[in-house]
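Listed below are the structures to be examined.
Any read-out appearing in this document is the output of simple, stated calculations on the displayed coordinates, not a laboratory observation. Since the structure is predicted, the reported quantities are computational estimates derived from the model, not experimental observations. Cβ atoms are built from the backbone, for glycine too; each structure is taken alone.
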Structure 1
Amino acid sequence: MPAAARAVDTSKPARVIGKGTAASCTSSAVVAAVAKGGIITFNCGPQPVTITMKATAKVRNASSLVVLDGGGLVTLSGEGKRRILYQNTCDQAQGWTTSHCQNQATPRLVVQNLRFADGNSTGQRAEGGGGGAIFVRGGRFSVVNSTFVRNRCDSTGPDLGGAAIRVLSQYNNQPVYVTASTFGGANGQGGSCSNGGALSSIGVSWVVLNSVLSYNSAIGAGANPARAGTSGGGSGGAIYADGNNFTIRIAGTRVEHNKAKEGGGAIFFVSNDRTGKLQIESSTFASNPSSGFETTGYPGIFFLGSGKPQISGSKLR
């Protein structure tokens, strides 16, 4: 397991949300802690707790490291009304720290041992929209042992996506790591968006390890570029990836029961300059219908990139 894909040691937190009871764990406390940064843990009592977010928690660009660790007991809910977590190094409202905002090493944002439910970024079209639960541009980002359920973003649009997560730009083109995490997981629990019912990016690489992506949907219509008379979208039931030179590596992962109204019931992968690579190892892809189009011989996948998808030790059906 690469070091960047592992959980961060949170035994010495900079901030603790809560004072031992569920009632002490509030939306305002989460927003304030994320704005201050550092390693953040929760003390909400011994039972699982849901914190209903009344505002989006936003990372300040002066932070070097922001870690949110729910200890396996905390759900952050967008209440079906708002995005839950936001990082954007090019958003001057969060502090302007460099002249090359699209390529800076910090903040490094890590979410681990958390559950994100009912995030909704519908109508949030800044930076192209998407990211129902989490939106990230710049710095570094990783997800460890976390669950995403019932998240949404706009239902139309040719290139927006990521009902759970939308990422634009990572420092020096390093990948986003997703480890031991679940997106959907059961019927009725998946995310839905115009594209990318779970994950979406432009020009960003991903490494997805030992995870589950299931029951997510790309619900737009008209593909990209949008066909005449349509609003566009509908590709990448689980993952929508566009751009030039990027890679996706999926290993030890189940990608099942996702669907796309257009292309790629599981994965939509388009490298515009045909340099991008898709690698699938020791994984299972099953029952990911593409209602419009997919690449022959690769069920649930639409691929335009370097050569052919590299498949090893995996089942695609």
Structure 2
Amino acid sequence: MNVLGYTQAHTLEAFNLRLMNLPDPTPTGRDLLIEVRAIGLNPIDYKIRSRRSGSDGKPVILGWDAAGIVRACGNDAVHFKVGDEVFYSGDLNRPGCYATRQLVDERLVALKPNTLSFADAAAFPLTSLTAYEMLFEKIGLIGSDRRTVLIIGGAGGVGSQAIQLLKLKTSMTIIATASRSESRQWVAGLGADHVVSHQNFVSEIRALGIQFVDFVFSTTHSGQHWSNMAEIVAPFGEIGLIDDADGLDISIFKRKAVSLHWELMFTKSMFDYRMESQGRILTEVKDFVEGGKMRTTANKVLHGLTVENLRVGHTMLEQHTSIGKVVVQL
């Protein structure tokens, strides 16, 4: 199989992924061997690239968003058959999907929406799982009588999925931040009730006649918005984070008795904790898509598993110029 891998952690300026040819892996246990047809790019890709080096002579293979075709099944895999078209995110501690073949535990996998291409499907798994787990498993917003949610970074991959899922599963008022005109249009098109700027969201929310928001979901650059989140969140409100918050002072939320939640989509696979729930969530997403209730967030499709395409994709992610998801079609 062909992979794009590297051996030493490196910066974007020193981008050093290279094409390698490795033996096809053999599935055992509950693993599926997937022929990868499309991959979605995510910030975790460049974060791992800048921190993790290979070991024992093995390269690091990035990528944790994919759609493809099942080509072989381990002896204990019972939910899929050869030829099934699937989508999934995968396990951070296993080789990723910057490859033409990948092993993945069947519990993390769901059938691909039959209304989508592989490229459009590959935009869903990581971001929809992250949004779903935060909003409905960590916070439990389904059936909530709380009225308002602020999504910081509404035009990003996770924010885009969060808006759609909230619109489908709650009656909450959705406020999302976006600053560029194209980002604002994207967020409004996904169903946000109000769009405010990243820089001035406190004053702009207050101008809407809303004093506080019940829940803040910060999907990016939380440190830049830390004090403003503390200002706008309601007493007994809740803050959800997915990015790093090293060195930030959580005591600023104490006065309002605010709860803080962290979401990492890879926790379940890292600790073998309720892994099958991710397959179920993706199946629910599949049903929404096939019912015309959710749309793909793929907004930039690069063609071919090449070093140059991955360099372009990583550059867009690190410079925060992408709206929705960047996808590579193999």
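Given that mean projected area of the Cα convex hull in nm², for residues 76-251 alone, derived from a single structure, equals 12.6, which label among 1, 2 identifies that structure? The value was obtained from structure 2.
Computing helix-only ellipticity at 222 nm (-39500 (n - 2.57) for each DSSP H run of 4 or more, over all residues; to 500) gives -8000 for which of 1, 2? The read-out was computed on structure 2. For the read-out relative contact order in percent (Cα under 8 Å, 6 or more apart), a value of 10 was computed from one structure; give its label from 1, 2. It was calculated from structure 1. Here mean count of other Cβ atoms within 10 Å over residues 12-19 is compared for structures 1, 2. The highest value is that of 1. One of 1, 2 was used to calculate volume of the Cα convex hull per residue in Å³, for residues 44-155 alone, giving 167; which? Derived from the structure labelled 2.
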